[in-house]
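Structures for review follow.
No value in this document is a laboratory result; all are computed from the given coordinates. Because the structure is predicted, anything quoted here is derived from the model rather than measured. Cβ atoms are built from the backbone, for glycine too; each structure is taken alone.
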Structure P
Amino acid sequence: MKEMHPVNRHVTLAFLSCMGLGVVFMNFAPVLPKLQGIYGTSSAGLAFLATSIALGHALVQVPAGMAIDAIGIKRTLGISLAVILLSNLLCAFYAEYRFVVIMRFISGLGTGFAFLAGIKYATLFTAPRYRGAVQGVFGASFTLGGVLPFLVMPALLNIDWRLIYVATAAFFLLPLSLLIAWGQDVGQSLSVKWSDYQPLFTNGYILALGFVHAVHFGGVFTLGTWFTGYVVHLDPTTSIGVAAILGALGMLVSGSARVLGGLMVRVMPPHRIILFAFIILVVCFSVIGQIKDARGALLLYCVTIFFSSITFGPIFYLSSVATGMELAATGFGIVNFIANVGSLLLPVAFGFFIDVSGSYTLPFFFMTGICCLGLLVTLPLSKMPGRSVSVGAEP
């Protein structure tokens, strides 16, 4: 395939698809307390309503990757975007709690397919030396999409709660229309067998990248989950509203780091970016729990979010190198599945240590230990064949 400019219509299509995933993941977040009366459920039930999409997203990662590699990108991306659109639109017409939970779960199955299809699609339509940068921006587009609901959904709720679902569904009309107009199926094998997939599940590099991504992505998710609580802990006079605004800014910090990390792959070996990020995170997590000044602690908190996010592009770039592009979606799925497990476990463990100690010092030391373990897992990546292929000439 002829080398394409890194900013082309196919990459733009993939970015818009990923932005939509950010929208659907976060469309409840700004208005969650207001939905309790609409669905007549408890706080726990409301939390499950919000997270049911993440459950579907996590469960489908590995089978979705295998299906994308076997069937092709255009078909799977198109079906997944249509599933997300329809499952959200149906929620606008039937406000029954169990139905909405099921639709959110089905929407999560769609996002799982769409994420892997989108990142493989963007990678395939990018020259090798630009792939790390494009993957980083792809990840940042999810964060950008996640910011939009904070700006739009509260106003829509004041008009009619159904518009939350209608607006979410409407966003997917754009990438779906562009896929129909521009989409191409490239890079899939016509005869993928189980024997082709099997080595990926025991590939040490893929498993190591999965653990590394679990620490970084799980770390970002943990920091985001406990951000409001930590702000109020530092300064009890801070309102939840102000803390939420600061949390939205933290998402922007995460997105900018993903872009920068992808761009850095052009000038620095990706495994070295991951290694340096871990070293900085060990220092940050070990210090942040000791700081009593609110401004200094929040600044360091944002630095920690930044370096937990900067590795997105390098990790997925190395994953595509480890598997080759033919089976890249399966590799992405394995890495992302392990990362999603981390995003579910680390926030819970962090909260457990808060309960045990009554402060944030012990939880941050726990994260220090996790990062030290991640640093050790990163070391073998320096021996990965072709790890620096994006730096310098084309392979």
Structure Q
Amino acid sequence: MKSVAILTDFVGHDPAYSLCGVVANQVKMLVANGYRPKLIVRSDWNVEEYYPGADGLSVDSGEIGNNVVNVTEKSPEEIGNLIGQLRLALDGVDVVLSHDLIYQPNMWKYHIAARRITKARPDLKWIHWVHSSTDMGTVDNMGKFKTECQGMFPNSRLVAMHPEEINRKGSLYGYERDQIVIIPNPVDLTEDYHSISKQVVDQMQLHARDVIAVYPARLDRGKQVHVVIEIFGKLKRQGWNAAVIVVDFHSTAGDKATYRGEMLGYREDWVFFTSTIPEGSYHIPHKAVMDLFEYGDFLVHPSRSESDPLTLPEAMWKRCGLMLNFDLPVFRQYDGRALFGKFSSAIDVHTGMPGGTVTKYDDVDSYMNHLASAIAYEMQNNPVLFNHAAVRKDRSLEAVARKHLIPAIEGG
């Protein structure tokens, strides 16, 4: 594992400044993957408080203009001092992640110092972020220092956040296509989540799932949790990386525990009961339930008997897709806003009174496969569901770290 430093000119942490958020998320990704990054800033402040897991180091670059290049008689001495400080800061570092080093006028002296250090340290690799699509002409305004900062920075890769900017940024900074790496800026999707919901997300690797069902239910057999699992089993057979999160409560013993054991079977890799978390054996906090609805995609509700289930508006508020039981009349009010399956009920659909409705299937496997295909269609063609899953799979901290950041650091 390589040693990593992050080079900035931060003078503090401003949560409203997007670049601070980007760096904070990079620190989170690195720490989660076993790194202890150095975070280099411009003034002495409590870096560790805002970027836990990083070691803060400050350097003094001398006089700083109002984001303009200001070459003075002091500049050569200031650059020399900065080189000495950065050499010490980068001692033992293999890879430096720089932010606007080759772009911002305020960092022009850092740019010169970094190039000179790299000449003496060909083992030192750089990955450069430029957080703008404009050209500030920084190098052209460096006067007598201009020549040494033209063209591609040695031993480096340039970051493009997405494919659209590859050619533009490559032409601005002298990089060919194979010298540019795509690393999207991630979003910490679980930043404000309850610790239990975070645990479920991590344990089940939900960031990599194509489709997630969340079903809060007491494990009475009439809730028909097994139907959700059966439908999502068909999705898995269709090639979807599916998961079912059952938020089970008040289900610690008796037939409820027996029912849970029947459903879990050999499905631990894609079916999870929150009651298996020690602190959630009886129930989990409502905040954690709402977090899981937010992270998931669908509420499949095949229950045989309900009065006014609050799980529906809760799931709707979190923009989940719905698949409801057509045989239970209370669900009919959502016609046109939900998918439906026929799962029997304890209500006589002909009278609306207690009695029972029983749906029999000629081919239950085919029917459940049909319902799974309906969910798959919505995940691909409903833009809200599609975009939600795309952010989870492509822009979460875990996804960006695994697919982009760590390969760029370790891949040379």
Structure R
Amino acid sequence: MSAAPGERAEAAGVFALALGLHAAIAFAVARAVGVPLASLAAFFDGSIYLEIARSFPLPYAPAAPHYASHAPGYPALIYLLRQALPLERVHWGWLALGASWVPAALAVAVFHGLCRDLGLRPRLPTLAFACLHPRWLGVAASAHAESLAMLLVLLAARADRRNDLRACALWLAAAGLTRYPALLVGAAVAWGALVDRRERRPGRLALLALPPLGFGLFQLYLQARLPGFGGLSEAYRTFWDTHLTWPFASLAGNLLAALRGEPVPGAALAYGAAALYLVSLAVAWRSPRPELRWLGVWVAAVALFHASLAGEWGGFDYARLTLLAWPAALLVLWCRFAGGLGPRLAPALLAGAGALSLSLAVGTLADGARWQGANYPWPGVAMRGFYREEPRWVDHSRWLPPSEASPGEAGGAEP
């Protein structure tokens, strides 16, 4: 189903609105932290992604195998932007921010199209997707891989709804190489093919293997590129030593700590996200609509996997770790409840919740940047090397790992 000219204009409008919003949030955070706007790219995991980007076209290096814990897709986009600019000196911080802002805004436009594919009037749910999740606003405004991963997952979802399994598998494979847990959305793709459409043709079903195949080939590359490479779990242990455990164990442990009076950073966002996903799962499970069941599988795969990661860090950062479930959960609840809000109440609620979300996004991002800058040296290292063309690998294990430090946004921990 092709979009009418008015719908395309509306999609372009929400893209421009989202792009401006992401830039404005970044400006507000940089001002609060007291750094130039482009320097915001040095915080969070930005310093890690910048070094990976500089190491292309053969990313990573034997000198720092733990960098492989961070997927290559987002750094690859930064590298491609650098190659597209015929300049001798380029500020890599601007490249990293642009590689986050633009894909995030494109993700909003693609979500607009997904709403149409599901038979919704897209304007209000698209604005809700763009504005109502503070952690989405935060990663979209800073140097994070989630922006690009969200765009690729939503493109895969649209291809799935159009029964274009080949395009869906390719988009999802790219998403998995941008943020490894994006491969979990493959559960919804498999559900759509096997349950909703009852696909049985071997050639078509073989396409479902493309995302894990791409991931497997990437592991072979890492083994060849990094002699003695111990796998992604070993690489990631530098930042967060975790494993699978009982669902919601980390969230429950953090709740008990809060009841004892211990500080639990990000508690409101973490438990709010968990409640959102559980309610959406209940609605999807009880719904007879196949598209809501499909969305429910999407939410379950992402939300329950991350709820089953051991360690307090999984609870502290649960709202960000599960961001790829946000569009599916929102669509489930919008399809079920938005029709009863009325034409005036829905925009009013959206405006109020959006203002609160924006405030939380700026505050969370600024607090995280200040905390990381005060506790770790690598934001300063990254700022001093914004015009450097060669990677400078940092041994993160020399400093106290985030799992033992005061928790917050600023850890360099992205499974």
Using volume of the Cα convex hull per residue in Å³ for the comparison, can you identify which of P, Q, R gives the largest number?
Q
For which of P, Q, R does distance in nm of label points 7 Å out along Cα→Cβ at positions 185 and 297, calculated from the coordinates, equal 2.7?
Q
Taking helix-only ellipticity at 222 nm (-39500 (n - 2.57) for each DSSP H run of 4 or more, over all residues; to 500) from the coordinates of each of P, Q, R, which one would give -20000?
R
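With distance in nm of label points 7 Å out along Cα→Cβ at positions 113 and 305 derived from the coordinates and found to be 2.4, which of P, Q, R does the value describe? Show your work: numbers first, answer last.
Working: P: 3.3; Q: 7.4; R: 2.4.
Answer by label: R.
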Please state which of the structures P, Q, R yields 23 when percent of Cα pairs over 19 Å apart, for residues 145-208 alone is computed from it.
R
